[in-house]
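Undergrad: Presented below are the structures under discussion, each in the form of structure tokens.
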Structure P
Amino acid sequence: MNEMLERLGVQAKEAEIVLRNLHTDKKNEVLNAVAKKLTETADKLLAANAVDVENGRKNNMPEGMIDRLMLSEARIEGMAEGLRQVAELEDPIGEITGMKKRPNGLMIGQKRVPLGVIGIIYEARPNVTADAFGLCFKTGNAVILKGGSDAIHSNTAIVECIREALKENGVTEDAVQLITDTSRETAAEFMKLNRYVDVLIPRGGKGLISAVVNQSTIPVIETGTGNCHIYVDETADLQNAADIVMNAKTQRVSVCNACESLLVHEKVKDEFLPVLAERLRTKNVEMRADEAAKKLIPDAVPAAEEDWGTEYLDYILSIKVVKSVEEAIAHINRYNTGHSEAILTNDYAHAQKFLDEVDAAAVYVNASTRFTDGFEFGFGAEIGISTQKLHARGPMGLQALTSTKYIIYGNGQVRS
């Protein structure tokens, strides 16, 4: 086994013993200290990030990915605020649930406990570094991070900042560790570190997630890609619908909760699509339309079959006209990735049908898909957005990073 990974694994296991027994007050004190340290060292973080951004542009990284990679003072403050919010949240560790008395007098209940050591493999998103630390630390988990080469300078600077704050507050620095070797070979070996790592969470594109799911010997919580849809129903408020679609598509195109595909009921297509298309043009959004929609949007590109299942992460939107809410639901369930889906409607029955029948982690009525986010859901931050159904689904906050164990109180019982 890779000696470096072996060392990180041993250190994480040792740190886990300390972390699982930290008092909530101490955890909150450290989280606030890390938040303060991030803002105090913003210049250092921005300088490191500038190197990554410059290298990204030299390597012709798409602008959508550059946006994910780039830090600013506001984004660093956002990372710090996420940690402060995590500190304010109730600590789930130690919660006792379901205590019941059996006929033989045994008292049996469940206690919420950390998962242990969490491994995270992610691409060019430096904010994940701070978010992952905060959520793992609050839940008593040690974390080993494996970021991509595109963000190595940013990730290294952030982890150094966190470790300094940990040391200053008398807590083991190995609560968070970064694998600085960004090679695929090391990533593949990390996926086999099941002797030390209890759970592995990939955050990134389809290729990364598929590689982790297929190669890992560690249990994986799959965070999926986001081919998110908005369906504009025949009863929708069309002005409001246009505002929502514009927000979901253009507010930030590089994120997994951005709208990638639009479905429009045939009864409102004539009124809605030309107006929306004009607004999309102001943001230089390329429209890929089916035959019915293209008749109303002459400059649209004809949509191909693969467009219906594509997460663009770019200024591109596929558009399809449908005849009913049933057709919209069927299309979404065929092509979606189980992330976030929305219906815009004033018909209560259609809204309820959509909520009941669409299979996704987050389903909206009359709101932008951009809200699928741990911060927006009140989790302070998120470790990822799970599109699977075991053991967590949707934005993963504190509780998703815990397990339970049974605790049993007796007074001398023996089994006959």
Structure Q
Amino acid sequence: MTRPHLLYTAWSFPPSRAGGVYRAVATVNAFAAAGWDVTVLTVTEDVFRMSTGADEDLAKQVAPGVRIIREDPNVPAFQNDIATWPYGRARFPELFKLFDLRKDFLRFPEPNYGRWRPGLEAMAESVHREHPVDLAIGTANPHVDFIPGWHLNRRFGVPYVMDYRDAWQLDVFSGRRLITATPGVRRWERRLMRSAAEIWFVNDAILEWHAREHPESTTRMKVVANGFDEYREPLQVPVRDARSTGLVFGYIGTVSTKVPVDIMIGGWQQARQQEPTMAGSRLVLRGYLGHFGAADTAAAVAIGTAADDGVRYDGPVGKADIARVYRDFDALVLALGTGRYVTSGKVFEYAATGIPVVSVHDPGNAATDVMRGSPAWVPCAALTVEAVADAFAAAARMAAAQTAEERAAAQEWGSRYSRAGQLGPRIAALAPA
């Protein structure tokens, strides 16, 4: 029997360290495990090594046999070696950028990424002629990743899926329409959705917003939530034996400008002064300080000034080694930017560990919908220093008293969010007849 063939397009693919890369790897691996041949279209590795940073070990987690085709889209925004810049860019960078953007908008209405459209169409067509594609999936952003599926559908009738990790028109933090949601973007989004076999969103709130915008496509919209992935070791870690010498709270994730670092640290300091259970406790942050290669200075300063209160930054951790890091924590800090549409992929991983989780985010965030019902969750009443301090104190009491049986019960509750559980039904539904 001939194996079905998936063409998967993702700008962020290993060795990228961007948050969305984990969804991409998991999707590719899930289709491969289900018996599909998989081809991935992505960019060259240097795009990440020279700009946003790389997780070299993550590439080893891609399933054997997955074919990866890379092309350099020649985007100046990701070319940070000034010695290679032409004179005009070095001398007049603002004017250079203004004129260079024409290369994008002449092809697709997406700054920096639109120029990739011709290359993507050519690669997709070449792959299809060599090994006929049964299904194409593009994961965004960038939204030009949707082009290969749309192109193959238009030329050869190949069904395609639009997988939104974020939103093209919606600011998920403010709930307002993005300034970049031009008429061209609106037309292209409607055009792409019109012929898509399925349109995936990470939570109900984002789906509902798009359903109002595109009612003609509502029946093909699905929620495919993020979930947790396991690599070298399982995430179901045991209760730490050394809790009596001081609790260890952990934050794992990118410390972006949206993360309420000041409120988190202020609440931590207040709770540590007032709650006896937190005597000698530590708050350890793991991850990158900012999305790009250079560290976020404000976050680094805020963390540094709280060193005397047990706050420290221990640097990034490879995704494949993350279970080992969880073993050293007694409680987890879910600190997120404010927004009704914000979930974060981290919440599912936190839930899977069974470790007590303290929320440091607005109660209206979509992450609240995920954690509601967990026996190991401590929400905060509001995103204020006082409310966060109360939540830290409650989480400390829970973490200090959590038994092995309670940890196991929380892990059982969190197991519902496995990535395979999210993807399995969609893979079965999209299999060729």
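Computed from the coordinates by the stated procedures, all read-outs in this text should not be read as laboratory data. None of the values given here were measured: they were computed from a predicted structure. Cβ atoms are built from the backbone, for glycine too; each structure is taken alone.
Undergrad: If Rg and Dmax of the Cα atoms in Å computes to 22.4, 68, which of P, Q did it come from?
TA: This figure was derived from Q.
Undergrad: Now, a different point. Have a look at P, Q and say which one yields 19 for relative contact order in percent (Cα under 8 Å, 6 or more apart), as calculated.
TA: P
Undergrad: To continue, here is another question. With distance in nm of label points 7 Å out along Cα→Cβ at positions 251 and 267 as the yardstick, tell me which of P, Q scores highest.
TA: That would be structure P.
Undergrad: With mean count of other Cβ atoms within 10 Å over residues 315-322 computed per structure, which member of P, Q shows the largest figure?
TA: Checked P, Q; max of mean count of other Cβ atoms within 10 Å over residues 315-322 sits with P.
Undergrad: Quick one: FRET efficiency 1/(1 + (r/R0)^6) of positions 11 and 323 (r between Cβ atoms, R0 = 35 Å, to 0.05) came out at 0.05 when computed from one of P, Q, so which one is it?
TA: Among P, Q, the structure yielding 0.05 for FRET efficiency 1/(1 + (r/R0)^6) of positions 11 and 323 (r between Cβ atoms, R0 = 35 Å, to 0.05) is P.
Undergrad: Between P, Q, which one scores greatest on FRET efficiency 1/(1 + (r/R0)^6) of positions 59 and 171 (r between Cβ atoms, R0 = 35 Å, to 0.05)?
TA: Greatest value across P, Q: structure Q.
Undergrad: I have -13000 for helix-only ellipticity at 222 nm (-39500 (n - 2.57) for each DSSP H run of 4 or more, over all residues; to 500), calculated from one of the structures P, Q. Which structure is it?
TA: So the calculation was done on P.
Undergrad: Now for a different question. Taking distance in nm of label points 7 Å out along Cα→Cβ at positions 123 and 339 for each of P, Q, which is largest?
TA: Q
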